[in-house]
Structure 1
C-alpha cells in the first residue's frame with residue numbers, strides 16, 4: 001500500500017535514487033522517505049554499465065577529480081563495512097596507443113589530472129633511474145595505490161601486457177580505478193536504507209502538485225489506481241527519464257540521452273588473463289577485413305561505413321570470478337542523441353564490429369570474429385549535459401531537487417552525488433565542488449561562454 005504522506009519522495013530506484021535515500025537516512029537521520037520505482041530496483045540503466053570507477057579526470061577545474069575522490073572514499077568505506085560484498089577492486093584503467101604523437105597527449109593530460117588532485121604521476125622511460133612500477137592488484141581495493149603510471153617504454157608494456165599489440169608505444173595506467181558489482185552495491189544500500197525506515201513502492205510518478213512556488217504533493221499511479229502523497233520534498237532521480245519527470249515541474253533541463261551498448265562473449269582460449277585491468281584503445285580503428293570482404297562491403301552504400309575509420313575508445317575488461325571466461329566489451333562508435341525507448345535495440349552487426357575493433361588492441365581476439373557463438377548484448381542510456389557533468393541540487397521550484405545527468409559514470413559517482421544531494425536537502429555544509437554541478441551554473445555568463453569551447457566527450461569513458 002502506498003502511504004499518503006512522506007517527508008521526501010524520490011522518483012527512481014536506480015543507483016542514484018537508492019544512494020540518495022541511503023545517505024539521507026543513514027547520514028542525516030531522515031527516515032520517512034519513499035522511493036517510487038515503476039519496475040524493479042536497479043534494472044533500468046544501473047545494471048547496464050561497465051561498473052567501473054576512476055578518479056582520473058581532465059579539467060577544466062578540479063571539480064570532477066575532487067568529486068570522484070570523495071565517491072571512491074565512500075565506496076571504500078562501504079566495502080570495509082560490508083566485507084566487500086560488492087567486490088570492489090583496484091585493477092586500474094589502462095589506456096594504450098600506437099601513435100607516438102598521442103604519447104605526448106597522454107603526458108599532458110596525465111600531468112593535468114595529477115595537478116588537479118588525481119595523485120602522483122610516475123613516468124617510465126626504460127631508464128635505470130625510473131621510479132618503481134607498482135605491481136598490479138587483482139583483488140581488493142588497496143587504498144594506498146593511487147596516482148598513475150605513464151609508460152613510454154614499449155618493452156615494459158610488452159612485459160606487463162604481453163597479450164596486447166606489439167605496436168603499442170605508450171601506456172597510461174591510472175591506479176585509483178577499477179570496478180565493482182553495481183547490483184550488489186545497490187541492493188546492500190537499499191537493505192541498509194530500508195532498515196532505517198525508507199520504503200520502496202511500485203508505481204509511476206504522474207503529477208507533482210505545486211502551490212505558492214513549492215512542492216506540496218506527488219501523485220503516483222500504481223496497480224490499485226492513483227494515490228496522492230503529501231510531501232514537501234521531491235527528488236528527481238529518474239535516470240534517462242529525468243527530463244520527462246522535470247517537465248512535470250515545468251522545468252526544462254539542458255540534457256539529452258545517448259544509447260550505449262555492451263557485449264559479453266566467452267574467451268575459452270584464455271587470450272586475456274583473468275586478472276587484467278580495464279583496457280582502452282586510444283586510437284581510431286580500421287576494422288580488419290579480408291580483401292574480398294572489404295571490397296564487397298565497400299561496394300554497397302549501406303555497408304561502406306564498415307570499411308571506414310572508427311573512432312577511438314573501444315575497451316573491455318574480464319567479467320566474473322574464478323573459472324569464468326567472460327569478457328565485457330564496449331564501444332560507442334555512433335554517438336548521437338537518442339530517445340529513450342525500451343527494449344533497447346542494437347544493430348545486428350554490433351557485436352561483430354566491437355570484437356573486430358578490439359582485435360586492433362589484442363590481435364589474438366581476431367580468432368573470435370564471426371566465431372563467438374551467441375553474444376549477450378545489452379545496454380542503456382547515458383543521460384548527459386552538454387559538458388558531460390552531472391546535475392545535482394535544487395530545481396527552480398522550492399522543495400524540488402535533481403540527481404541526474406550522470407552520463408556513463410553513474411555508478412562511480414553515485415556516492416559522492418548522493419552525499420551532495422543529501423547535504424542540499426538537509427541544509428548541511430556543501431563541498432567546494434557543489435556549484436559545478438548545480439543547475440544554476442548555466443546562469444553564469446562566464447560558464448556559458450566556456451561551454452562554447454568545451455569538449456563534449458570530456459570524461460566519456
Structure 2
C-alpha cells in the first residue's frame with residue numbers, strides 16, 4: 001500500500017529564488033491534496049489532469065520505437081503554440097529496457113547510421129541518446145516523434161541553452177573496445193564515452209553526434225547556461241563529484257572549444273560538502289568561491305575529479321539536478337547531508353563571471369537545504385524553477401516502500417507535493433514547464449513515459 005510521504009520540515013535558511021509574494025493561486029495549489037489516479041499512473045492535484053505524451057515501445061515517425069528510460073528533458077517553443085520536447089534516454093547497449101534500434105538497426109539507412117556516435121561495429125550500437133517530440137497542447141496530442149541523437153551511452157540529464165538547443169550528457173565512462181555485458185553477452189564499443197552532445201531543438205531528424213570534448217570526459221549529469229556570459233555549468237554523478245564550469249572560446253558555439261574549471265571554496269581548499277560526519281558547510285551561510293583550471297580533461301584515466309580535488313576543488317555527494325533559479329543556479333546532491341538523504345545548493349555567479357575581474361566580486365556558494373527522515377523531500381534529483389518562483393524537485397529515492405514524487409520547495413522552506421508516481425517505485429525525471437507555463441511535463445523513468453500535467457498552474 002502506498003504510504004504517505006514524510007511530512008514537512010522548513011529546511012531553507014535563505015531564499016533560493018526571487019522573494020516576491022506568492023499569489024493566491026499558488027497558495028491554493030499548496031492546500032490541494034493529490035487525487036488517487038484510477039489508472040494508477042500518476043496522482044495529480046484536484047482540478048488537474050494528465051495526458052501521456054510519449055511511451056516506451058510506441059512507433060515513431062522514423063520507423064523506430066520510442067526508447068525507454070526517459071530521463072532529463074527540456075521544453076522549447078514550437079510553431080503555433082506547439083511544444084518541442086527533447087528527452088534523454090538513459091540506456092546502455094544491452095539495457096533491459098529496449099533502446100530505439102536494439103533490434104532495428106537494419107531499418108536505418110546508411111546515411112543515418114553514419115550519424116550515430118557509436119555503432120558498436122553494427123552489433124551493439126549505443127542505445128542512449130535523445131528523442132524529439134512535437135506536442136500540441138491545444139489538442140493534447142503528440143504530432144511527431146523521432147530519434148534526434150543516437151549511438152551514445154547512458155544519457156542521463158543535460159540542460160537547455162539560450163540558443164535553443166539541448167545539451168545531452170553521458171553518465172558513462174565506458175572505453176573503446178569489447179567486453180562482457182549482462183548474461184555474458186559481448187558489448188562492442190567503437191568509441192570512448194563520457195561526453196556532452198548538443199541537439200538543436202529545431203532538428204527534424206537524427207543529428208550528427210559530435211562529442212564536445214573540451215567540456216570534459218567524466219560521468220556527466222546535468223548542464224545549465226549562464227545567459228549573460230555563456231558559461232556552462234556541469235554536474236557529475238559521483239559520490240565525490242566536482243561542480244564544473246566551461247568557459248567557451250565563443251559563447252553559444254561550444255564546438256569551438258574552451259576551458260574547463262572546477263569550483264573551490266575560498267579559504268577551504270579541497271573541502272567535502274557532504275556533511276556526513278560533521279557540518280563542514282552550515283545551511284544558509286554564504287561562501288565565496290574561486291575556480292581552478294583543469295588539465296587533460298579528456299583523460300582516459302577517469303581521474304579528473306581526483307586531480308581537481310587535489311588542486312583544491314570542493315567535492316559534492318552525487319551532484320545531479322541543475323537549473324537556473326532566478327539570478328543563481330540551483331543544484332542537488334542526491335546523497336548529501338548527515339542522513340544522506342539529499343542537499344540543495346545554489347551558486348550565484350559573479351557580476352564578472354568568467355572574466356579577469358571576477359576576483360573583485362567572486363561567485364557565491366550556499367547550502368540551502370538538507371533532507372532528514374522527517375522532511376517531505378528525499379533524495380532530490382532533477383529540478384526546475386516554477387513560473388511562480390518555487391523549486392519543483394524530482395525524487396529518486398531507493399525507499400521501495402514509498403513512491404517517488406514531485407515536491408515543490410518554497411523560498412521560506414515550506415514543501416508541498418505536486419504529483420506522485422502511482423505506477424511504480426521508479427524515479428521521476430526531466431521535470432520542465434512549457435514556455436507559456438501552462439503545462440508541466442515529467443517523465444516516469446521505468447519503463448519509460450512522458451506525461452503532460454495541465455490545470456490552474458499559478459503564473
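No value in this document is a laboratory result; all are computed from the given coordinates. Because the structure is predicted, anything quoted here is derived from the model rather than measured. Cβ atoms are built from the backbone, for glycine too; each structure is taken alone.
Comparing distance in nm of label points 7 Å out along Cα→Cβ at positions 321 and 337 across 1, 2, which structure shows the greatest value?
Values: 1: 4.5; 2: 1.2.
Biggest value here belongs to 1.
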Given a value of 66, 54, 49 for Cα extents along the principal axes in Å, calculated from one of 1, 2, which structure does it belong to? 1
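Could you tell me which structure in 1, 2 was used to calculate distance in nm of label points 7 Å out along Cα→Cβ at positions 89 and 433 as 2.5? Before the final figure, lay out the partial values.
Working: 1: 2.5; 2: 3.0.
This figure was derived from 1.
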Given a value of -1000 for helix-only ellipticity at 222 nm (-39500 (n - 2.57) for each DSSP H run of 4 or more, over all residues; to 500), calculated from one of 1, 2, which structure does it belong to? 2
For structures 1, 2, which has the highest computed value of FRET efficiency 1/(1 + (r/R0)^6) of positions 33 and 209 (r between Cβ atoms, R0 = 30 Å, to 0.05)? 1
Given 3.6 as the derived value for distance in nm of label points 7 Å out along Cα→Cβ at positions 145 and 393, which of the supplied structures 1, 2 does it correspond to? 1
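Taking 34 as the value of percent of Cα pairs over 22 Å apart, for residues 257-360 alone derived from one of the structures shown (1, 2), identify that structure. If you can, show how the numbers build up before the last one.
On the way: 1: 39; 2: 34.
Only structure 2 yields this read-out.
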